[in-house]
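Novice: Each structure below is given as structure tokens.
Each reported figure results from applying straightforward, stated rules to the coordinates on display, with no laboratory input. Bear in mind that the values here come from a model prediction, so they are computed numbers and not experimental data. Cβ atoms are built from the backbone, for glycine too; each structure is taken alone.
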Structure 1
């Protein structure tokens with residue numbers, strides 16, 4: 001096994017201080033980005049959001065507002081230094097660029113960069129280029145900030161599996177400059193002959209002859225991961241299997257300390273629950289990496305983000321935020337919240353609800369579902385919601 005690349009603590013802290021040193025109320029040139037008119041440019045300044053923010057519950061002195069509306073099926077996000085937010089979608093098949101052009105603290109412009117793609121859930125930005133993950137392909141929009149009005153893409157890699165079941169992808173560049181790309185299991189529960197299924201891979205997008213390297217095996221369906229800024233280790237969420245009842249198994253938060261580790265699927269779930277169909281085909285539970293934390297049954301944890309800003313109170317510095325998208329087939333719904341969890345080395349503990357209120361417990365009706373996070377320069381947090389089709393901004397202001 002090859003160790004996952006580590007991030008220099010000093011470098012990470014330096015970047016953090018440089019990137020998030022702005023006061024909340026300040027506006028800088030990096031927070032506005034002017035663009036010319038084009039046929040794919042839309043004004044969203046007056047877009048209406050069908051949300052119920054009065055039902056949202058947050059810790060004291062935190063505030064949530066709609067930063068951008070009319071972003072249908074908003075899923076993974078990628079934010080540039082210039083303040084341009086790229087947003088993928090799963091059901092819509094579109095990729096967007098969302099911008100606050102007038103610097104008033106809310107987005108007013110949307111570019112439709114692509115339409116009709118196959119589940120372009122994943123987006124990542126590096127060295128001026130936008131990367132988009134379809135089910136079987138990785139696309140690159142070169143020099144995208146200078147081509148928002150005339151976006152064109154090339155295919156970087158087109159040999160991922162074509163199966164649509166768990167085929168949508170979350171992508172991100174790691175500290176090793178490789179693009180990390182999960183490949184979900186093509187089923188609820190099965191054992192695939194091709195080991196690329198139920199994995200997290202990484203790809204060198206600069207190599208025209210590159211092929212994916214598997215970083216983690218036994219991963220049923222990860223739609224979110226991030227790297228600990230202190231250790232450089234990879235942490236990922238994983239959605240547990242269905243059809244074992246309301247309360248089994250738990251979804252998982254996992255920690256990768258070495259490339260090539262196996263996290264149990266399809267043999268074991270939540271570390272200790274043997275699969276009734278495939279459990280006897282694998283080794284004992286001790287052969288696999290147990291989850292660092294159990295997330296709850298069927299909560300569908302998606303995005304995870306280590307907080308590295310300076311706006312939130314200091315005790316959030318060692319915590320990661322997790323978007324629990326919400327259950328789809330549980331008799332009493334679970335999830336539909338954002339939580340935070342403390343990370344120390346390889347340990348995760350003290351999980352707490354951070355945002356709730358998207359689900360009405362009495363009626364069991366939900367009006368929103370959180371997906372992914374990005375941190376703005378001032379340390380505030382953007383959260384995508386694919387059900388409401390909006391991007392929220394969460395900020396903190398200490399009381400006087």
Structure 2
């Protein structure tokens with residue numbers, strides 16, 4: 001892997017080492033040994049950080065940093081063998097499973113960040129509804145259609161973003177454009193994020209369907225419908241992907257209940273958990289962003305992810321206060337007509353959109369200035385088709 005960040009390339013064995021050690025750590029039956037295994041895993045991620053990555057490798061950097069925080073949860077904060085159980089698991093602890101069965105259990109755990117199929121799966125409506133389709137063939141056809149749509153979306157938005165000066169390395173950034181352009185640019189950026197996360201998930205769903213061991217009802221989508229995002233809390237806690245939910249809530253509960261000893265239902269506990277969860281999410285993204293920053297003219301403070309995610313916690317906190325105040329004054333949305341509820345939800349979605357129009361540049365502009373968009377993954381289906389048209393057809397790649 002060649003780096004354009006002023007750092008030497010990273011050996012592939014070093015990139016794979018945190019995952020190999022994570023698997024090995026969870027195979028040990030002794031909790032003391034599992035805890036001790038966290039140190040080499042964290043050290044490897046720190047070592048990779050000192051080497052750095054090119055701007056186009058941001059997804060790899062994010063995955064590595066997330067693995068470090070995930071293993072902190074599974075090895076230090078949680079007795080994963082005793083507390084996490086697959087649905088239908090007869091053994092009281094993963095440590096009592098035979099070696100091969102325990103290896104399968106570990107693979108399930110490391111590939112199930114949302115804990116789907118586990119007794120610990122979130123039950124508060126945080127995950128999108130499970131599909132009701134019963135035919136594997138029809139469900140697979142639907143996934144293929146969505147996969148094609150995501151790829152086409154990535155292609156179209158990739159073209160439009162490369163034509164926009166806001167996403168150019170030498171451009172003004174998202175913050176440098178007028179509010180109208182900025183609003184459109186934020187939608188484009190989230191469309192790429194949505195598709196880039198959904199594509200590997202759709203592929204994984206098709207692979208799992210092909211094994212014959214999973215039904216469509218076992219494979220909920222990665223994102224809930226956009227119509228659910230009519231408040232900031234619902235955007236982050238319901239509509240957006242929930243792959244970080246387990247790791248951030250585990251750390252948040254540890255800080256609130258074990259360090260500060262707040263009661264579980266206490267309002268101060270909820271506030272501490274909110275800010276801790278977004279602080280950790282900010283730390284994950286900030287760390288990964290730092291890994292792709294060049295050494296010559298960027299430092300840790302040049303990244304914007306921590307500020308962005310702490311702003312989300314503050315925004316949700318203020319939003320909760322305003323909604324609570326409205327309810328105390330007797331305003332009940334559920335008491336209104338269906339048309340009024342729909343109108344209020346549309347207004348809420350526009351408010352969320354404009355909130356992100358204001359704050360997303362804080363997070364996106366620093367990576368854009370080092371070429372994250374220009375050097376990122378490209379889908380060129382339309383460009384490849386245009387090659388058959390002739391020299392008169394030019395679409396930037």
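Novice: Please compute FRET efficiency 1/(1 + (r/R0)^6) of positions 217 and 385 (r between Cβ atoms, R0 = 35 Å, to 0.05) for structures 1, 2 and give me the label with the greatest value.
Specialist: 1
Novice: Still on this structure, I have one more. Name the one structure among 1, 2 that percent of Cα pairs over 33 Å apart of 39 was derived from.
Specialist: Among 1, 2, the structure yielding 39 for percent of Cα pairs over 33 Å apart is 2.
Novice: With mean count of other Cβ atoms within 10 Å over residues 121-128 computed per structure, which member of 1, 2 shows the largest figure?
Specialist: Largest one: structure 1.
Novice: Same structure again: Work out which structure the value 20.5 belongs to, where mean count of other Cβ atoms within 10 Å over residues 233-240 was derived from one of 1, 2.
Specialist: Source structure for this number: 2.
Novice: Comparing relative contact order in percent (Cα under 8 Å, 6 or more apart) across 1, 2, which structure shows the greatest value?
Specialist: Structure 2 comes out on top.
Novice: A further question on this structure: Work out the source of -19000 here, i.e. which of 1, 2 gives that when helix-only ellipticity at 222 nm (-39500 (n - 2.57) for each DSSP H run of 4 or more, over all residues; to 500) is computed.
Specialist: 2
Novice: If you rank structures 1, 2 by percent of Cα pairs over 20 Å apart, for residues 41-264 alone, which sits at the top with the largest value?
Specialist: The structure with the largest value is 2.
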